[in-house]
Structure 1
């Protein structure tokens with residue numbers, strides 16, 4: 001019996017193009033001014049320090065850190081300091097109406113249906129928890145945050161490592177076998193399956209399901225099987 005559903009965002013609830021073509025360029029463009037005007041804030045200072053630490057930089061000028069972070073954006077690097085700072089920049093974009101988060105047409109209704117059935121809903125994404133809350137709080141389908149019981153990001157661990165999913169199962173407090181993980185990435189699903197979680201792969205058109213995939217594969221949330 002499925003007690004909880006853990007879902008990825010990019011390519012699963014929402015289009016990859018929104019993240020790549022809207023969010024990333026927005027953060028890259030505004031990053032220099034954001035750091036220049038917010039560098040005195042403790043939270044920003046913390047993540048700038050963590051970025052330098054991750055890059056192995058003992059001392060760096062502010063401009064050097066900005067260039068590092070922009071390069072990480074271009075590389076789509078799953079670095080926790082970058083994701084945290086991006087989330088702060090996106091906060092401004094969501095709140096000033098620059099954009100709303102894309103969600104696939106059936107997602108909001110299906111999430112509400114699962115919630116009504118008593119299933120706990122959680123998010124696990126490489127984006128920071130703050131960014132996840134903004135994403136679903138300012139979605140094209142309205143504020144979806146009341147549907148979720150919790151959020152997990154890379155501070156929990158890398159998405160392609162089984163230990164991350166063990167930590168999530170422990171935090172959710174349901175047996176792994178009663179948690180269903182939804183993602184478009186086979187390696188993430190493999191890691192979740194290794195802990196005993198149920199898995200389903202999303203292959204959003206024009207993507208196609210693998211011919212001999214290791215996970216059940218569907219094209220939208222309406223086809224996700226809970227039995």
Structure 2
């Protein structure tokens with residue numbers, strides 16, 4: 001039997017001129033906004049497919065909007081649970097989401113937490129299902145991305161309760177060695193980790209071109 005997980009989706013509001021700025025330089029602000037909206041909706045749709053069979057609950061961590069507008073957006077998306085990302089680097093934001101959601105996880109007997117972004121047009125339900133399966137035998141699951149980071153991070157109850165700092169310290173965020181830094185943090189431990197398949201995050205026009213070659 002698989003343990004239910006909490007999926008935290010790190011999402012940015014697709015405001016005109018406020019998202020996918022590198023991509024917008026090549027395809028324009030309107031098109032970049034549309035791309036972000038479509039990818040976010042796709043991510044939510046994939047997540048809902050596993051929520052319907054009770055394998056995960058969904059929480060959206062949002063940046064770019066205030067509380068009132070976040071509530072309105074989540075209602076449009078059909079998601080009840082959300083939190084603001086808050087300030088700081090990506091690691092600080094992710095760690096904050098774990099702390100915020102600890103009570104919810106305890107109340108709902110959820111052991112594992114999975115993080116994903118909204119930059120993966122080829123995300124499918126098997127990606128999340130495989131992560132849930134692998135968390136039965138591993139403490140950390142990472143989905144490597146083309147930019148040296150990761151498109152998914154799955155954390156076991158052991159990490160959440162005893163080693164919460166490890167995935168988020170000593171990392172130069174937005175640099176090309178984020179994944180390696182994360183692995184290095186676990187080198188001196190007996191914690192087990194596993195990789196999923198490599199995927200391409202869509203942040204700039206070359207990512208779209210490389211994805212075509214990748215396919």
Structure 3
């Protein structure tokens with residue numbers, strides 16, 4: 001039985017999710033919370049959830065802060081972000097803070113079930129909109145680390161891509177032109193077989209190439 005906790009300040013959505021998940025065989029909802037602080041206060045070491053569906057924008061303690069706290073204090077609890085925000089920098093921040101997947105709230109019930117199952121069994125779930133093309137290569141992530149040659153400039157760019165800096169700001173910090181940054185980006189897209197900045201961040205995080 002996969003134990004799922006819901007952390008979302010939108011009560012109607014949260015209640016609907018609880019009903020949906022409760023109807024799925026092999027799943028159970030163990031707690032519902034309005035924000036991260038309330039969720040943390042309800043944690044019981046005798047009955048911890050396996051998966052947390054985490055909203056991002058919440059009062060008191062938001063999803064970014066709560067996910068980071070869980071990573072530091074309860075790393076066995078896996079977080080899937082569930083949000084309306086389709087923003088690369090927010091996605092990257094959530095992944096750096098420990099989220100194992102990122103779903104939009106308008107996803108199909110089948111995808112929600114798949115995401116929970118894959119995070120529980122495999123440790124992560126990355127869908128097609130999050131990182132196009134990389135999903136088909138996810139199982140090869142460990143071997144990619146040893147096969148792909150990344151030069152020093154590309155590595156610095158890759159690490160900075162996991163921050164909230166724009167490409168122009170990355171170029172300024174590296175002391176190079178924006179055109180050169182574009183070259184690093186395009187080269188890494190080809191080498192890592194991804195096509196988004198989020199894809200670069202996922203590769204860097206999974207392969208421990210960036211300090212979190």
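Only the coordinates and a few stated rules stand behind these numbers; no lab work does. Because the structure is predicted, anything quoted here is derived from the model rather than measured. Cβ atoms are built from the backbone, for glycine too; each structure is taken alone.
Have a look at 1, 2, 3 and say which one yields 0.9 for distance in nm of label points 7 Å out along Cα→Cβ at positions 14 and 38, as calculated.
2
Given that mean count of other Cβ atoms within 10 Å over residues 62-69, derived from a single structure, equals 17.0, which label among 1, 2, 3 identifies that structure?
1
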